[in-house]
Structure P
C-alpha cells in the first residue's frame, strides 16, 4: 500500500498516531519536532500549484503554520505574515481582528494582524498545518476580507476530510490544495482520499 501514497501520506502512515476524539498526532515531524526536508517539500508543492498567481504574501496563524509558511514563501520570494493568537505589547497601531474557534482546545480566541502588513494591494496564499472544520481558515479569510486582499489559494498539509471544512471551502469557490486528505481515521488505520490533480514536484529523503 505504501508505494501508492505521496510523501506526506506515507509519513503519516509511518509516524502519525491516531488518538481518541479525532486527534492525529504528528508532533514527531510536523508541529513539535520538525522535519525541515519534509516541510520544504510541502512548500515546493504549494509553489508548483500557485506559482503563476502573483502571490505577494503568505499568511498563516501562529504557531504551527509558521514553519510551513516560511518554507513556502522562500519559493515565492515574498514575506510571511502570521496572525497572532496571544495579545502582545509589540503590536501597535490599527489591527485586523477575527474570532476563531479551536477544534483542538474547544475554545474561542481572537487572532490579530497589524494593518500595515496586509492591504488591498496584496494577493495572498493562506497556509496551515491542519484543516478540520475550517474555523482557523475562516478567521484568516475574514482578515483578508477586512484588508480587501485577494486570496489566490489555500495550502494545507493535512486535511481531515471527514470533518468537512475543506469541502465547504471548495463549494464556496476557494482553491484548496491539501497534500494529504484523510477521509477515515481510526486506531486500526487511515484512509486517504485519492487526488488525481495533486502535483508533487520531487520526492524527499526522510531526515528524522
Structure Q
C-alpha cells in the first residue's frame, strides 16, 4: 500500500506551456520502439533515461570509477592500464540479485540521470512537445516533470519472452528483472493513457495514432 504523500506525488503533473509526454512501462514492454515511432512520425525530440544511465557508466567517468572500485574484477570486461570497461551484463546480474547493491548503484546513477534530463529539457525549452522515456518514472518521482504519462502495457508472458530473447537471460533472471519494478497495476492506475503492446503485431501504432491524432 502507498500512503497519501506518495499518492499525491504520483498525481503530480507538469503545468508549464511545453507538452511533456512521459512514456513508461515494465521492462521489455516496448517503450523505445514506441518512442522512436513517435519521433519518426511527429519529429518530437526524445529524452531517454536509459541512455543517460549508460552515459553515467562510460569509461573513465567518476561514477564508473566508483562502480569498479566496489565490484572490481567481477564486472571488468576489458582489463588493462588504460581500459577498464564495465561489463554491464555482469553488473546487472549482481544488482538484480541483491537489493542493497541495487539501491547503492541507483543512488549514484539517478542523480546523474536527473541532471542530464534537466539539462536537455533546458536545451529543448523552445520545443512545444518533448517525449521523456523513463522506465522508473514512478519509482523515481518523475511525474512532476511530465504533463501526461503514457503507460506501455504488456503481459508478463510477453515480457519474459522478449527479455530472454533480447538479453539472453534465464527464466529466473528475467523474472528478477520484472519483479524489481513496481507492480504494473499501480502504474496503470496513475497513468493518463495506456497503450497495449502485449502482441507481436503493430496494433500499438493504431492506438498511438488515435491518441495523438495522426
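Some points to look at:
- Value -8000, calculated as helix-only ellipticity at 222 nm (-39500 (n - 2.57) for each DSSP H run of 4 or more, over all residues; to 500), assigned to which of P, Q: P
- For semi-axes √(5λ) of the Cα gyration tensor in Å computed as 27, 19, 16, the structure of P, Q it came from: P
- Which of P, Q yields 23.0 [mean count of other Cβ atoms within 10 Å over residues 136-143, calculated]: P
- Structure responsible for 21, with relative contact order in percent (Cα under 8 Å, 6 or more apart) calculated and labels P, Q on offer: P
Throughout, read-outs are computed from the coordinates displayed, never taken from laboratory work. Keep in mind that this is a model prediction, so the values were computed, not measured. Cβ atoms are built from the backbone, for glycine too; each structure is taken alone.
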